[in-house]
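I've put the structures underneath this note.
Read-outs: derived from the displayed coordinates by stated rules, not from any lab. Note that this is a predicted model, so its numbers are computed, not measured. Cβ atoms are built from the backbone, for glycine too; each structure is taken alone.
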Structure P
Amino acid sequence: MDADQAHLEALGYKEEFKREFGLWSTFAVSFSVLGLLPSIASTLFYGLGYAGTAGMTWGWLIAMVGVQSVAMSMAELCSSMPTSGGLYYAAAVLAPPKWGPLMSWLTGWSNWLCQVTAAPSVNYSTASMILALKTLHDPSYTAKTWHVYLLTLGIMFSHGIISSMPTRFIARFNSAGTLMNTLCLFVVLFMIVGGAQPGEDGHKFNNSHEVWSFIDNQTDWPNGIAVLMSFISIIWTMSGYDSPFHLAEECSNASVAAPRAIVMTSGVGGLMGWAFQIAIAYTVRDVAGVTQDELGQPFVTYLQQCLTPRFVTTITALTIISGFFMGQACMVAASRVAFAYSRDGCYPLSHIWAQVNPYTQTPVNAVWFNWIIGQLLLLLMFAGDTAIGAIFSVGAISGYVAFTMPIGIKVFWSSDKFKPGPWNLGRWSRPCGILSVAYVALMTPILCLPQYKGKNLDLDTMNWTVVVYFGPMLLAFGWFMIDARKWFKGPKVNVQHAIHKDHELEEQSTNGVEFLSGVEPSGSGNSYEEHSKAKDWARADQV
């Protein structure tokens with residue numbers, strides 16, 4: 001038994017995947033999930049439209065401080081508990097025994113909402129950009145909503161096929177995707193800087209004073225709130241760095257490689273994204289023209305303002321290619337989350353979604369479970385742009401709420417009992433954790449604010465994030481209180497990580513690894529069966 005397998009079994013789970021991811025390939029998946037080029041293109045409206053170029057320059061930098069603090073605190077948890085359950089497992093371990101099941105339940109559902117909305121939102125943006133490119137070359141063509149839906153459906157289907165392949169193929173595909181994403185980003189950056197056409201004032205680049213100091217507030221809120229609202233661009237763009245946590249069971253030397261991949265993804269992604277944002281800020285000609293474009297693609301409209309038609313076509317095509325790789329990486333990460341939670345019986349029919357395909361050694365059923373949910377979410381596009389746009393805010397809020405729940409529990413309840421792994425922050429752990437929690441606590445209500453208020457607010461301009469995110473979370477909480485609390489006890493927590501000394505635990509030994517009494521390392525089917533039995537016993541007691 002190697003160190004990775006022993007560590008996983010010490011956490012209470014049986015080794016089921018081949019460990020064919022290393023530091024680079026794990027970072028590759030995570031960086032592909034970020035997909036800086038398509039992410040920035042998809043969220044340009046929020047970064048530029050809420051606060052102008054100020055929100056893209058120093059606004060991005062300020063937001064990055066909060067994002068990086070969350071990433072580093074998460075990496076510390078990953079090093080201590082490298083399992084696919086990730087944040088969900090950490091919440092169960094760190095919370096007081098009485099609250100562990102509820103905390104892990106809410107963390108898991110919030111994180112899954114982030115994961116399951118990622119691929120649909122990315123692929124929706126990619127499909128919209130493909131049709132926008134068609135419109136550029138054929139002005140007589142008008143994209144219909146059902147055109148976008150069917151094209152998104154096709155892209156999602158291809159990603160489902162790829163994500164169902166063996167781990168080795170997926171690792172290589174995502175490594176190629178990361179290389180392509182990085183190349184496309186640099187090529188586009190150089191094309192924008194080098195190919196920018198002079199504006200009406202005869203200059204290629206905007207005045208630095210205006211770029212850094214002018215807040216073009218296009219909301220009904222004060223400037224300070226508008227700048228904070230523009231943070232949705234970076235928060236959504238940088239919401240995929242938790243992927244190494246969920247790939248930990250497929251990563252060799254997971255307690256070191258996975259946390260390093262988390263920090264590398266957030267750090268490198270944040271700096272490269274900032275450079276790209278600065279390039280846009282210095283070359284955009286008309287902010288209002290970009291945010292109010294008739295094409296429905298602010299990024300393409302921005303390109304038309306400062307570049308020649310040939311450059312516009314090339315950059316749009318490269319963004320589409322990057323978006324394809326990003327969407328596939330999002331689906332892979334989401335499938336691992338769904339598998340991990342199904343393994344502990346969190347979903348209806350969990351025994352189906354938790355199965356590992358014997359031929360590919362990957363959770364194929366979990367891939368298609370997320371795929372079905374994704375198609376249902378995409379039906380929101382028939383309710384209008386505002387409704388489908390809510391999945392971007394949901395992805396941002398749900399992810400960061402899930403990221404910080406176990407961090408907050410560790411900081412305020414378990415900091416003196418937390419057992420750090422080989423990658424840790426030392427004495428900076430608590431300050432970093434406090435900053436993380438404070439940042440997310442501030443941004444959660446901000447991201448729920450609509451662009452307009454008062455008489456300017458109507459059903460079309462309402463921010464539906466509150467409904468799309470907090471609605472399902474309220475249902476999940478209600479399900480727990482009514483039924484799930486009777487049988488859901490959280491993930492299998494081993495005595496090595498059962499940090500609450502007042503909670504009496506019986507131990508037993510299996511191959512030198514200690515487990516909770518009655519808990520063997522759980523496979524994809526065992527834990528669900530145990531949860532099902534617990535359900536039956538609870539209901540029998542009631543009768």
Structure Q
Amino acid sequence: MTRLNAALALTLAATAIPASIAQPSEGSAEAKWRDQTGYEGAYVVIQEDDAPRPPFDFDADDNAFLDEVERATFNWIWNSPDVSPHGLIKDRSSGPLVSIAGVGYQLASIVIGVERGYVSRDEGAERAEQILQALTDNPKNRKAGLFYHFLDENTNGPRARGDGVSTIDSSILFAGILTASSYFGGDVAHLGDALFAAADWSFFVQPDSRPEQYRGMISLLWRPNDRANDPTGDGGLIDATWIDAMGEQRLVYFLANAAPAAEHRVDPELYYRMRRTPAQWRDVGPMIRLPGAGSTFLAFFDQLWIDDASIGAAQGPDRPDLRGFEHRTPTDWWENSRRHAKLHRGKAIHEAPEGFTTLGENAWGLSASDAPGGYRVPGLYGDPLPLKGARRDVDTPPDFRTDDWLDGTVAIYGAGSMIMFEPDLALAALRHYRSLENADGKPLLWDDQYGFEDAYNLHINKEPWVAHDRLSIDQGPLLVAIENARSGLIWNTFHAHPYIQSAMERLGLSRGED
């Protein structure tokens with residue numbers, strides 16, 4: 001299951017909807033934007049201060065620290081025993097499976113490694129080509145061009161049981177593929193572009209027999225009837241559908257509009273049709289939240305690839321209302337993620353449950369990770385705001401989850417990846433994690449060879465607990481986020497691909513320089 005699917009499997013808990021937030025003050029960015037556009041809807045997510053957007057100017061000490069983190073994290077992805085015989089990074093250190101999302105991050109990491117001088121361009125291209133050839137050579141690992149979530153490390157085919165063909169994990173894989181294709185060209189581009197061109201996103205669209213809110217939208221998974229003997233034969237879409245806009249969902253619909261063949265694409269309107277639940281926390285808001293998942297990764301997974309910092313700076317909040325979606329809040333998605341960073345840190349400081357001493361001003365960003373009791377998906381939320389005239393289910397979710405701290409385990413990449421939005425706060429968290437020591441005075445969470453451990457908890461057993469299993473879908477995002485914050489490398493490389501440029505045009509998006 002994907003992380004979001006795991007979160008949605010939990011029971012939704014209803015919560016009261018508070019009154020509307022205050023009207024914008026005269027002279028504010030929102031007031032000026034409303035005057036310029038004539039927009040009269042309830043809410044707008046727009047940057048009000050003059051905080052800089054990435055890439056940021058880090059000082060020498062910060063750059064040296066980030067160099068250390070990037071180099072060690074890359075070394076795990078490139079050099080560790082956790083790479084399969086075919087060159088694919090495994091899902092986790094202790095397991096035999098390959099996560100295709102992890103491979104997407106791996107391909108982006110190779111680009112970073114070459115650009116930073118960790119490996120040569122020839123070495124990087126050779127590894128990327130090896131990975132893409134391995135994926136290409138076993139057609140049983142995909143259906144309608146999209147991939148099974150987990151692959152066997154030896155055969156590169158689907159594992160014997162479990163998840164099906166995942167639209168979000170395939171999206172992350174394809175984002176990495178197109179980044180590598182754009183960067184290396186040649187045989188890497190030949191293999192990578194062919195894999196992406198074969199992806200038929202229309203196959204995963206829910207039929208007209210589904211309720212209105214799901215109709216025509218993309219399903220999370222396709223499952224075969226007989227995985228063991230016919231993994232690419234007959235099967236069906238699961239009911240769970242991408243209908244609420246945040247990190248994973250936006251990446252799926254973005255890439256579904258990048259397909260080079262028109263018959264493989266979905267309607268660009270779906271990108272704007274996704275529900276947007278406005279919310280607030282204290283003086284932070286409005287912001288868009290999900291009804292049933294509130295981990296930090298949901299605020300940045302899409303923006304590891306999509307350059308919303310530049311899009312928002314060039315165009316301001318997007319305009320679903322101009323496409324006929326009245327109850328979809330205009331949103332600057334970079335600013336939206338920045339507000340989620342403030343919410344997560346603020347709640348860690350002010351609202352953490354009694355005894356959750358791991359959390360604090362430099363230890364925040366609850367996100368999906370291993371924990372003492374196994375893999376867990378916590379969630380923190382803003383309070384949903386009312387949308388007058390909105391239709392239940394179609395425009396607004398029927399229920400909303402409230403904060404679920406679980407056991408308070410902190411994933412390193414949670415706050416660390418927020419460096420794309422709040423660099424000072426994220427850096428302070430990473431330095432805090434780097435400074436923690438065990439009883440012997442040795443680093444608790446840091447290894448000079450492979451970088452940060454995955455997660456930790458200082459309070460649950462009254463002694464430090466550390467997740468030593470490194471996960472590719474945690475380490476990879478941290479590396480990509482840091483590089484984007486420093487140079488914008490992955491954004492620039494991803495957006496340079498012709499397929500991505502076509503998707504931007506179809507969706508009416510611009511970085512201002514395209």
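Among candidates P, Q, the computation of distance in nm of label points 7 Å out along Cα→Cβ at positions 438 and 462 that gave 3.5 used structure P.
Out of P, Q, which structure matches -21500 when helix-only ellipticity at 222 nm (-39500 (n - 2.57) for each DSSP H run of 4 or more, over all residues; to 500) is calculated?
Label of the source structure: P.
A value of 12, 18, 27, 29, 13, 1 for P(r) over Cα pairs in 10 Å bins from 0, in percent, for residues 134-221 alone, calculated from one of P, Q, originates in structure P. Given a value of 27.1 for mean count of other Cβ atoms within 10 Å over residues 46-53, point me to the structure among P, Q it was derived from. Comparing all candidates, it corresponds to P. If you line up P, Q by relative contact order in percent (Cα under 8 Å, 6 or more apart), the top spot, with the largest value, goes to P.
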